Structure 1
C-alpha cells in the first residue's frame, strides 16, 4: 500500500496536480446484471457477475476518458477500486491533463462539470 501511495505521489510530482476527480459506483440493477440472473437470484448472490459487468463498464469509461480523450489529452491518471460496505465495487479516478487541455476559466468548467437533482419520475427511489 505504501508503494502504491509513493508511486501516485511520484506521478503527481512529475505531471502536476490532478484536474479531475471522478467516481464510479456499480449499480446492481444494471441491465447486464439483471438479465443474467437466474430466477429468484439477487445481484448479491452473484458477485462474479457483478464484478465482471463492473470491470467491463470501467474499461469502457477509462477508454472514453483516456483513449478517446473525452475531456482532452490526459498526461497521467491514477485509479483505485474499493468495495463498499454492501460489497459493490467503487472506483476513484484522478486525471492529470496536458497543459493544453486544462480547465482555465469558469466557462470551461461549466462545459464539463454539472450537478443536478435526479428527476423523481424518471429515476424513482428503489429502482
Structure 2
C-alpha cells in the first residue's frame, strides 16, 4: 500500500524470483479480482507467462484471477517467495524515502515513477 495525497493505493507487481526483474507494476485504488485480471492481461501482453507458476500469498482475489486466466499458481509463504518479498521490501524502502514527493502528485505520476524505478531496477548492471 502506498499513500498519495492521503489516499491509499495498492501496488500490483510481478517479479521473476530467478532474475529479480520487476516484470510489470501498476497502482490501483483497491484490490479486486477485476483489477487483478486487468493487471494479468497487461502482464500477458508484455511477457510470455503461459508456463509460469505464480507464487502468491493467500489473497483470494489473486487466486481467482489467476484461475480465470488459466494460469498456474502456488500459495507460498516461504522459499522462492522470499526472493519476491526482498524486491517488494526494496520498493517499499524507495517509496517511503520519496513519500514527500508523492504527497502532492497525481496517482499517475507516482505510477510513472514506480515504472521507471522498475525499469532501472531490472536493467543489467
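Coordinate-derived values only; no laboratory data. The structure presented is a predicted model; accordingly, all values stated were derived computationally and were not measured. Cβ atoms are built from the backbone, for glycine too; each structure is taken alone.
Compare distance in nm of label points 7 Å out along Cα→Cβ at positions 8 and 88 across structures 1, 2 and report the one with the greatest value.
The maximum falls on structure 1.
Which of 1, 2 yields 1.7 for distance in nm of label points 7 Å out along Cα→Cβ at positions 32 and 56, as computed?
Only structure 2 yields this read-out.
Comparing distance in nm of label points 7 Å out along Cα→Cβ at positions 40 and 72 across 1, 2, which structure shows the greatest value?
1
Out of 1, 2, which structure matches -15000 when helix-only ellipticity at 222 nm (-39500 (n - 2.57) for each DSSP H run of 4 or more, over all residues; to 500) is calculated?
2
Which structure, out of 1, 2, was Cα Rg over 2.2 N^0.38 Å derived from, given a value of 1.27?
1
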